[in-house]
Every structure is written in C-alpha cells, then in structure tokens.
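Engineer: Below, each structure is written out as structure tokens.
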Structure P
Amino acid sequence: MSTKTIPGADAAQFKTILCEHEDAVATVVLDRPEALNAIDAVMFNELEAVFAVLEAAPAIRVILLTGSGDRAFAAGADIGGLLHTDAISGGEVSARGQQVFSQIERCCKPVIACINGVALGGGCELAMACTLRLASDKARLGLPEVRLGLIPGYGGTQRLPRLVGRGIALRMMLTAQILDAVEARRIGLVEEVFPAADLMQHAHELAQAICKMAPLAISGMLEATSRNDSSLSDGLQRETEIFSRLCATTDKQEGLTAFLEKRQAQWHGR
C-alpha cells in the first residue's frame, strides 16, 4: 500500500483508523486490533470524518474498507460501552450508528468492504452499508445480538432482509447464526470469496476496474439504486432524471465519441 495520505485525512489525526491511498483508490483500515476492531464512539466519529473527506476529494474514485490484522474486519460494537445504557442513551447509540453507516451507504463513490475476518454485530452492519462486499475464506459473518438481549441497532434489521430476503435474514437473526464465507456468498450477503492472502489484491483489481469507468455515471448509478423503499414508478422516475442529467455532461459526449472512434475514453468528471 502506498504511504500517501489525503489532505484532511492524515492518519496521524486518528486513533482508531488508518487512511492511505494509491492513485485513485483510498483504503480505510479499522485499527483497534487489540479489540478485534470493535466499533466504539471514537471510531464512529473518525469514520464520519474520514468518509466526508474522501467523498469530497476529487482524486479519490473508490474506497476500500477493511480491518487491521488477520482476525477481524470488526467484531461488533463496543460491548462495554453498551452495558450501562438505558432507554434514552441506548436510543442515542443506535441513532448514532445508523447516522454514520447511512453516510457510508449514501457515499457517491463505491465503498468496497474487504472482510478479512470476523464481521459480527455492528461489524456485519458496517459491511452491509458498503456498496459491495468481498470476503476472505476466513471471514465469519452474523448478527448475534439476540444473545445479548438486543436486536441489531445500526441498520441490520433493515439491510439484511434487503440483501438476502426476509426469511433467511430472520433465521440468521433469531438464532444468532454465524455464517462462514462460502455460505455468506451463497445467500448473497457477500459478492465474492478469496483466499485470505489474495483478498486485498482482488479488491484493488476490482477498484481499478471501476476507476476506468465514467465517474459521474458511477455516482448516478449509486444514486439510482440507493433507495430500497421506493416504488417501481418512483425508481423509474429517478432513473430518468439521472439519465437526463448525464446526457448534458462532457463525459457523456466523450464516452459516446470514444466508442464511435474505437478509442479509450478520457473522463473529466463534468
């Protein structure tokens, strides 16, 4: 990985994450290995800050998100921090997690979760908020909050059924089922599984393939598919609006001209 940093996202200012980039691909690393990268209040704040910077950085086209070490993507929420919550403070914790994960989900640039180990509870919820999910063959995923007398609180009850279907999602959540990577891929929770040693290489290859495409069209694609609660008619209307907007861009003109001239398009992002 390159040691370059993005202005405003210098890793020195963070305690729980690392952020570097190589060309147009940024890599955010959850960095609490002593706690299996469990997500605490500080990490929520730092994820919010770094994604705001990366989304606004013109040079960044794709964001990879992974965990430090070889054991965990993120083992879950900070259990100790939840122990003394009540109805009010617990609601605040849930709302905060939803806010940050929704920010990641709405990012105008693809965010690829590189699940290098366990992704349980809040860790699985974080992965589900990403655009795509790649897993190592050592990955384990699940939402076992029912064992703690809780339900997933950072969006898991909403995103998991949308990814795998209501019945499979409920079976997972009601029984605290932990899936291996192969089963997670079978049900559609992750898109691809790779040997652990090859995970980041394949993630970078996917990111580079995305970077070759038109940036405004990529943002438009993410926008068009971002609302799972809309009706088909609303979704089709949104698609038309985005298509129309893109037709007025320099990149559209360049893309069509390059196709007709049988050459590689040169994207300008406008």
Structure Q
Amino acid sequence: MIRVEDVRVEYASKKVLSGIDLEIGAGEFVSIVGQTGCGKSTLLRLILAEEAPTSGRVLVEGIERSQPDRHSGYVPQKYSLFPDKTVLGNITFGLEVSQFGLLAPFAPRYWKARKGFRAQALEYVRHMGLHESDCGKYPHQLSGGMQQRVAIAQALIMQPKILLMDEAFSALDPGTRSGMQRLIKKIWRETGTTILFVTHNTREAISLSTRIVALAKSSVEGQGSTVALDLPVPDLEDSFDREARIASLIQSIEETTAPKSAPIQGKSQPDYVILQAPRA
C-alpha cells in the first residue's frame, strides 16, 4: 500500500529524516514512535503529500505522491473542525467540496445530493457513538472527546484507503483517551483501513498496533533520523503474562529511541537511557 524509498528531508541546513525505507501493507495498523523532534509528523505529512521529500520517493499503490487526495484521511492533534459549521456540516464538508467545489451551494445538483450526504453523515454520527441530537451542535458545544469523534468521522466518510493520525488522542483526558483507543481499534477491525498512528505513548502504540516503527536520531551530530526499529506486535489480548510482555516491549522500544548520553570527563556512559515503563 505504501512505499517510502530512501527518503531524506532537510530544512535549510537541518536534516530531519535521513534514508528512510519503509513498506506498509494494506490493512496494517502501524504506530510511529520516537522522541520529540525525530520526524514522526514529517513522515506522516510526506505520506499525505502535504510535503515533498528533499530526495527519495513516497508511493501509494505504486503511484508517487504529489498532492493530497481523498484516498488519505488525516486526523491531527488539534481538532480540525470548522467553528462555524455544525457537526453534520463538518462531516459532510469533504464530500461536498470533492464533488461540487467550494461554491457547492450554487451548483444545480447540490441540494439534491446534500440529502444523501447528510444521511451518510448521520450513519457516521451513530457509528462514532454520538447521538442524533448532537448533529446540530457547533464545535464549541462539544467536549474534546466528542470533537475528536467528529474529526474521525470527517475523515472516514471520505472512505480513505489510508488513515493518518498525528497524536490524535494526546489532548484528551485519560478516560476519554481510553474510550477513543477502543473506538479506533473497533473501526480498524470493521473497515480494514490502513492506519498510521503517530504517538509518544509507547503503551498506546503496543495496545493498538499490529506493528511499531520507531524513529531515532543518528548518533552523528547533524544527521537526520532513521528507522531504528521495525517491530511486529504480537496479539497479547488473551496472554496470561500480558503485562510482563507489554513492559518488556516498552523497555525494548524506549531503549532504542532514547537519546544517547554524551561521555562525561572521559568516562564511558551507557548508549541509551532506559526509561521506566508507564503504569498500566
């Protein structure tokens, strides 16, 4: 589904990504992890075609990416909702623009098609666990979790082959975040959409994904990040030692992605800082 071939990204003299090679199959749920500033969001923007690599290629289904299209849905960290549109208006916006352009209300067939769009949107409202009474509300009338459900519906109604999620749950409180994790896993199982999920939360990555790709900065100063780890995630749902295995995976991933320590006064230091696994 996705091929990233020897991709390098530089901004002025700063190297962000250096020689990224990656293949992602259809239907995979891949979490991208790594330290802040290692290029996780940059990689997502390359796949979305919102940004072009300095060198190398990004292909989706064998076609080199040149501009965003409806085949790739995007859910950012900050809710991408229009404040002047209702829940239903936000969800149908992509369908309206893709078929009729920005001047949709002036198109002769628009008002007839609008009924079908709104019917589809209502199905997604229900699928997201929202109520029909929420359809007429504006974003400022919704909680953070509700806004993010609308943002996901906004992306999914376009029936994208790829769903890109950039720290999509990081602004939510723990209880809401847990509910959203269960929701996106359920949607992935039902639709088979290929999902790329950027997160700083290693446990979240392990719980959601079929595979984890970890980016890490090179030990050479000034070089960009590379793929430091490409790890299939076993199904631990019914494992009797689930917590121990999760803790082991967390340690392995965080040892790989943690920044290297600089030697102090000529003494040898460990290559990586081992981070304590978060509590269950």
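Engineer: Given a computed value of 0.45 for FRET efficiency 1/(1 + (r/R0)^6) of positions 135 and 223 (r between Cβ atoms, R0 = 25 Å, to 0.05), which structure among P, Q does it belong to? Don't jump to the answer; show the numbers that get you there.
Structural biologist: Values: P: 0.45; Q: 0.00.
That value comes from structure P.
Engineer: In terms of relative contact order in percent (Cα under 8 Å, 6 or more apart), which of structures P, Q is highest? Walk me through the numbers before you get to the answer.
Structural biologist: Numbers: P: 14; Q: 24.
Result for relative contact order in percent (Cα under 8 Å, 6 or more apart) over P, Q: largest is Q.
Engineer: Which structure, out of P, Q, was volume of the Cα convex hull per residue in Å³ derived from, given a value of 143? Each step should come with its number before you reach the end.
Structural biologist: Values: P: 143; Q: 154.
The read-out comes from structure P.
Engineer: Also, quick follow-up: Which one of P, Q has helix-only ellipticity at 222 nm (-39500 (n - 2.57) for each DSSP H run of 4 or more, over all residues; to 500), as calculated from the coordinates, equal to -11000?
Structural biologist: On the way: P: -14000; Q: -11000.
This value belongs to structure Q.
Engineer: Okay, moving on. Have a look at P, Q and say which one yields 3.2 for distance in nm of label points 7 Å out along Cα→Cβ at positions 15 and 87, as calculated.
Structural biologist: Details: P: 3.2; Q: 4.9.
Answer by label: P.
Engineer: The value 1.0 for distance in nm of label points 7 Å out along Cα→Cβ at positions 47 and 63 was derived from one model only; which of P, Q is it?
Structural biologist: On the way: P: 1.0; Q: 1.8.
Matching structure: P.
Engineer: Additional query: The value 11.8 for Kirkwood radius over Cα pairs in Å, for residues 175-214 alone was derived from one model only; which of P, Q is it?
Structural biologist: Details: P: 11.8; Q: 10.7.
Value 11.8 for Kirkwood radius over Cα pairs in Å, for residues 175-214 alone corresponds to P out of P, Q.
Bear in mind these aren't lab numbers, they're just calculated from the coordinates by the rules spelled out. Computed from a predicted structure; not experimentally measured. Cβ atoms are built from the backbone, for glycine too; each structure is taken alone.
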